[in-house]
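Just so it is clear, none of the values below were taken in a lab; they were calculated from the coordinates. All values reported here derive from a predicted model rather than from experimental measurement. Cβ atoms are built from the backbone, for glycine too; each structure is taken alone.
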Structure 1
Amino acid sequence: MAKRVSEPTTKVVGPLRRVDQRDELHTQAAMGGLGKQVQERWTAESVDPFRRIFYPEFRAQNSPVRSWRAVSDGPLNPKRTEVRNPQRMSEIIKGVAEFLGADLVGICQLNQAWVFTHRGLRIDHHKGVAGEPINIKHKYAISVAVQMEHENYRNSPSFIDNASTGKGYLEAAKVVVSLAAWIREIGWSAKSHFLIDEEVIHIPIAVEAGIGELARNGNLITRRYGPRIRLGTVTTDLPLALDGPIDVGVQAMCTDCNKCAINCPAQCISYGEKVIENNVEKWALDNKKCMQYWTANRDRFNDCSRCFTSCVWNLPDTWWAQIITWGIPRWHWWRKGFLWMDNWIRGVKPNLHQEWLYYKVPGDRKGWTLPDVIE
């Protein structure tokens, strides 16, 4: 069991400022905020069919997740199920979420600091609703995590880790859309938030809900699945009991380890100590460098997960991995020994270019483009 703590291990040292979604980096890349070359590459049609079905750019009807925007919110059943025991209701909600496909579920109060001020996703710009104010009055947030396969995150950057990420977003969206609808069907207001219809920032909500901890690479790390998860959120007024944040040793391990920084091809992850950004104490990231690298070679990859694949927490979900992660928050010598072992087995710079998804140009073993003719 994860150790519950009174405050998140990522410290907030002052008032938090809400963020305008139009300033979000993916939107900036698509709208030209990172330069014309990045914009052209980021919005160009990918050579990978998986990319095209998971991230709608063209032919929207071939992307299931896009149609789910229409059902992210909806009408309430006028016959409400009264909730006299929020603790029992939370247990039921977690059971429903897991039945729908969630691997981890946590509940927290909705912190308004993690609600965007204005809509600004790329699809919002296309639909003419970018800049509309966001006003969520829900009291609670249900954070949902879906795991992504360990085997597919042994390779990066490549089309298979890109596709696995897209599939993770699809599965997380499926869970939260269905969960929010289930809550509305028992008479309580609920809205789902997922890849292309989100009004909240998922990672800090997941931290406060006890799904995992913020890591050096800016992502969430969970004890069971490491960084290999995708998140979705449901905001609701359904009375629920809260879970609270956890400490599984991520901050301690990231202090001792900088493997993600060493292996980052864009060199956008900090090797040093934490800094204060927006009154949050965390490791600094140069996200523009990250996005520029993502668009550097669209014939071989659509984005990059190397900070996931090289992470020492990127372990298969096995009994022996659970023993390793059990000791991480407890002893410094255990962490040092685990880091030494990981470096000895996988190397400080592990080989992350194994072939799984065979998108190879004939005669070019390094190519990952699906040929025009399958022979």
Structure 2
Amino acid sequence: MIEFKNVTKKYKNIKILDNISFKIEENKITTLIGESGCGKTTTLKMINRLIEPTSGEILINGHNIKKENVIKLRRNIGYVIQQTGLFSHMTIRENIEIIPKLEKMNKDKINERTLEMMEMVGLNEEYLDRYPSQLSGGQQQRIGIARAFENNPNIILMDEPFSALDPITRSSLQEELIKLQESYKKTIVFVTHDMDEAIKISDKIAIMNKGKIIQYDTPEQILKKPANDFVRDFVGNKRIWTSPDLIKVEDIMIQNPITCKPTSSIFYCINKMKMSKVDTLLIVDNNKKLLGILYAEILTTGDYSDKKAIDFMDTDIITTTPSESIVDVLKLVDKNKLSTMPVINKNGILKGLITRSSLITSLSQQFLEEDK
């Protein structure tokens, strides 16, 4: 959708952007984040040509924006800034409808769209006749978002739009933005200095430093696999624990659980449990497809010399998948009082094992890291 190709920006001899190249995906929220002066706002403003590159190209849908009419380009890109950018001498309606009126759209359609946008941002139409000074900061920012969406642009730029708001209002608007994106599917480029905000709202994050993109990836991958020490320090070692839904089963599961075949003798199974110091065996076929679980507690008495694992294995099993979040697994474990949960893929092939002890060990790791 939006592509930067070897883009550099200099002011005199100072490089603000240093030969950056990356692609912003269509209908996703991409966040630019970094310390002050890293070049994130400059990158954002190049998309609507508020700032021109010294060299390199910026393409939208394969077309070089340098060749586009700058007024037309900007009118087709929504723009939300930190201080809302509302015109204080205009009513809320006039602020929202400014671009459609400049484009000489049908008045009835403009009014219909305005009412839709007010509903979208959760404000009653009675606010339309008020002035920005008569609204709270959060309400003004909602109007700023409504104005950005009014002309139904495919691209919306948001330059630290929530940073001046109190924490409760800020969190509320972050949630609203996520809901809006689910409904309207825009290509949103968002600038922030807050890593928690970036993780919460983004599909992809570009971490910038000194005019370069140091890592460009999903929030999950950045948290789990920081590209270098700068990213690791910027993100913070324990940041993953503030977003536990990003921790997946594959991150904490036992990789090679103890197994046996359905034809294995009970004597063999009991001995294998003792040698491996486990109280369960996962029963699999020759292709490692999970068939059942054998529990030590049902094998403590009796003569099983002529019995096989298949005769006593439990086939009523609650399983999970490698991509499931740890939050969902914890809920299942708690609800069903589970001590063991096999991990299988979509074909039923055994990939790992979750146990209560492995969950406790993983969750306690954040405190061990803090002690270190």
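Below, the figures for the structure above:
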| item | result |
| --- | --- |
| Test item: mean projected area of the Cα convex hull in nm² calculated as 25.2, pick one of 1, 2 | 2 |
| Which entry (1, 2) yields the derived value 0.05 for FRET efficiency 1/(1 + (r/R0)^6) of positions 175 and 271 (r between Cβ atoms, R0 = 30 Å, to 0.05) | 2 |
| For 16 (relative contact order in percent (Cα under 8 Å, 6 or more apart), calculated) the corresponding structure among 1, 2 | 2 |
